[in-house]
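Laboratory data are not the source of any read-out in this text; all were calculated from the coordinates shown. Bear in mind that the values here come from a model prediction, so they are computed numbers and not experimental data. Cβ atoms are built from the backbone, for glycine too; each structure is taken alone.
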Structure P
C-alpha cells in the first residue's frame, strides 16, 4: 500500500474518531450511486470493516431518468455487491412519472432517497447510514445557501452527523477522491447529467465556483472557515437560549411552542423556530420564511396558517385551551370537512353573542343606526344592511355552490378561497354570514389577515333602516 493511501485511510479514521461517527461492531448502511464519491466511501469502509468489526450493507436507488445509463449504474453496483459479498438493497423509482408538481427533480430525488433509506434503516436495524458527501460538496452547499438567503444555521453547511446519518468523507476534496481512486485502480461510472446546468448544484460546481476561485484563490477555505465560525456561534447561542427553559415540545411528529416570550422577542422567536424546523424536519430555512412566519404570528388572530411548503406546515392554533404554534409535516392535506352552522335570532335585544367553537371565537351582533356606522366604519367591524322584516340569520362554513355578489359580479366562494391561497384546513374554517340562503358576508378576516367582503346586496347606504354590526373576539381563558 502506498503512503498516499495510508494517509487517506488514516485521516478519515482520525476524523471518524474525532467526531465519534462510528463505534466498533455497528451495522452500517452505505448510500451509494455508481460515481466517484460513492466508490470512495465503499473503499474506505471495506478498509475499516475488519478493523472496526463493522457489518456493512449497500443501498442504491435507480432514478430511471437516464435510460440505459441508469440501468448500467444499477448493474455496476450490483456486481460490486456480489464480488465483495455485501448485501444490497436496490430500489427503482420512476421520477418522470411520479414526481409531484412543485418539486424540482433534485428536491424530490433527495426526499425520496432519504425516505427509502430510512425505511431500510428502520426495518433492518441499522445503527448508521453513511453518505458520500465530500469537502467540495460542503463548499457548494454553503455558497448555495448564502445565495438563497440563509441564516446563521445554514452557514454551518453539511453536518458530519445528523441523527443516524454520518458523512465521513467531509475532510476529503474531490481532487483527493479522484487521485485516490486512480491510484488504487478503482472503477466508477460517470453520470453525464452532472454536466447539465439546469440543476443548480451543477451550475455552481461547473461554472460559478471556477470563476470565483479564479479571482479568489482561497474562496473555498474562506467559506469553510465561515462555516466553522457560524457553528461556534450557534453552539454558544444554544447554550444561552437553554437558560430560557424548554424551547418546545415534540410529540406526534409535531413541534409545539407554548411560550409567549417567543412572540415578544423577534430574534429569539426566529431562532427557536429555525432550530425546530432544521432539527425535526430537515428543512432548509431562509430569512424570508422566518419573516413570513413571524409577521403572521404576532397578529391577534389565532387560527392562522403561518407558512407552508411541500414538506412542512406552520400553524397558530389552540391546544388544550392554550395558544400554541405547531410545526408539522405537510402530509398532503388529509382533512375531512365537517359542516357547522349557528343560528342568530335577530328579534332579540340589541346585542347577541355566539361562541363558534370550531374557530374558538365569539361573534357579537348588534343592531345600530346610520350615525354609529359613520363613526365606526373604519374600525374592526363588519356592517350589514338588512331588511326590517329579517328575523333570523346563520353563521356557517362553506357549502358547495356558495356564491357572493361583489362589485365585479357574482363569484363562487370556492374561487375566492383559491385566490387567497388558503390551505384546506383553513378553507373550511372561514365563516359565512347567511341571510335567506344568500351569502351576505364572506369573512376570511375572522381566521386570517385577509379582508372581509360584504355582498353588494347588503352594503350599508344612507337610507338603510336596519344595520347590523358584527364584531369578532377571540376566546380568552
Structure Q
C-alpha cells in the first residue's frame, strides 16, 4: 500500500500513558511508520491525565519502543527521531468536560501548523465505563463533526457487560457517531491467520465443496492460555472467560469459519455473512445449560518444581469467587449449511500450552475398507493453527511402505514461518491501518455485537441465578476439568490436545 492512498490524519490516543498504549498501540504505529505505510502528513496526540510536556512524553514513547517494539530501537537513529517528531501530548482528564475544549483548540492548532486535514481517529484505550463519557465530551465540542474531515472512534472490548448494557452503550455512542464511524476492535480478527481462514476456504476448490454438514462431523475451536490472571485479577473477577474470550473473540472466529461466501469481497458483504451466523446460533435454554456448557476454575497445581497458585489466591480475586477461568461449550448453527453439526468451543487459563486453533473433523469414508488395518483410529482433519507456529495442516491415512495394507495417519503441514521473506503484521498494526483507510471488515458491527450478547447472556444469567449449575475445578497445568469431555456424548471422543509446536499427532 502506498502512502498517497491514505488520507493525511491525526491519531488521538485516550489513555496514552496506559499499558495498552505502551505495549501495543505505540509500537504498532511505529512499525507502520517503518514500513512506510503512514501518510506523509500524520500526527499522534497522546491524551492522558498526567501533566507532561512534549519532550517528556516523547521520551516515554521512546522507552516504550525500546521495550516493546518488534526490533530494538536506536534512539539516536534518524528513523526514531523522525517518528518522535510526529508525536505530541495534551493533558486530558477524561471526566473533565472542559479539557475537551482545550483538546479541540490543540487539534486545530496542530492541524493548521502541520497542514494536516482534520481527519481524526480517536482510540479509546481507556476503561469501558469511560467510553460513553469520552464520546459525549467529543460530541459536546463538535469533535465528531465531519465538515472539516472524517472522524472515527476505535473502541476496545468489552463492548458492554451484558446484552442490556451493550444495547445501552451502543445507543449512547450513536448519539453523536454514525455506525460507519464506530470501529469495535477485536484483535483476534486482526491476526493474519484468522484472515487466512477465508482465503483457505474461498480460493481453493478442494476445500469449499466439503465445508458443510454433508462432510463435516464436528468442529473444535480452542483458545488456551498457559498463564493465570496475574495482576488482572480485579478486572477478571468481574468478567470471566465467557465475557473475556467467548462473547467476542471465539464467536467471531466461529463466524469466520462458518460464514457463507460473500457475493463480493468487501467490508459490508463479509460482515453481512458473519452476522447471519451469529444470528443463527441455536439458543441454549436455562434448563439445558448444564448439558451444553461446562465451566471451570483453576486451583493450585505443579509444573516441574514450580507450584502454580489457584485462581482464588490471585491478587484482587475474592476468596470465594465463582468466576469461571475455563469454559467449554457445545454449539449449533441452525442454517442450511451447518444444520445439526456440533461445534465445540473451549478457552481457559493455566492450561498446558498457549495455543489457538480450529480443527475441522471430517466424516469417515462411507465404507472403511482399511479400518481393521489402521494403526490409529482413522480421522481426517483440517487444522487451522492461529497461534503460535501458525499454519494449516491436513491429516489423512496413508499406506505404510512394505507388504500388505497397513494404514496410519500422516499429515501435510504448511507453516507461515516457511515464508521467510514475508513479514507477518501484528494484529494491532493491521487493525490500526484498516481504520486509517476506512476498512471496517475486521471490526465488529453493532448487529454482530448484539447477536453474540443475545446468545451468551442467558448462560451468564443462569450461572448467576442458579447455584445448582456446577463450577468444576481443575489443577493448573492441565487441560481443564474432565467433565468438558462429556459434551461429546461419546466416551471414546475427547478434545484434541494441541501442542505448542504445530503438529497433528
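A few comments on the model shown:
- Relative contact order in percent (Cα under 8 Å, 6 or more apart) - highest-scoring structure of P, Q: Q
- If helix-only ellipticity at 222 nm (-39500 (n - 2.57) for each DSSP H run of 4 or more, over all residues; to 500) is computed and equals -11500, the structure in P, Q: P
- Origin of the value 0.95, where FRET efficiency 1/(1 + (r/R0)^6) of positions 392 and 432 (r between Cβ atoms, R0 = 25 Å, to 0.05) was derived from one of P, Q: P
- Among P, Q, structure where Kirkwood radius over Cα pairs in Å as derived comes to 26.6: P
- Highest-scoring label, criterion being FRET efficiency 1/(1 + (r/R0)^6) of positions 56 and 312 (r between Cβ atoms, R0 = 30 Å, to 0.05), among P, Q: P
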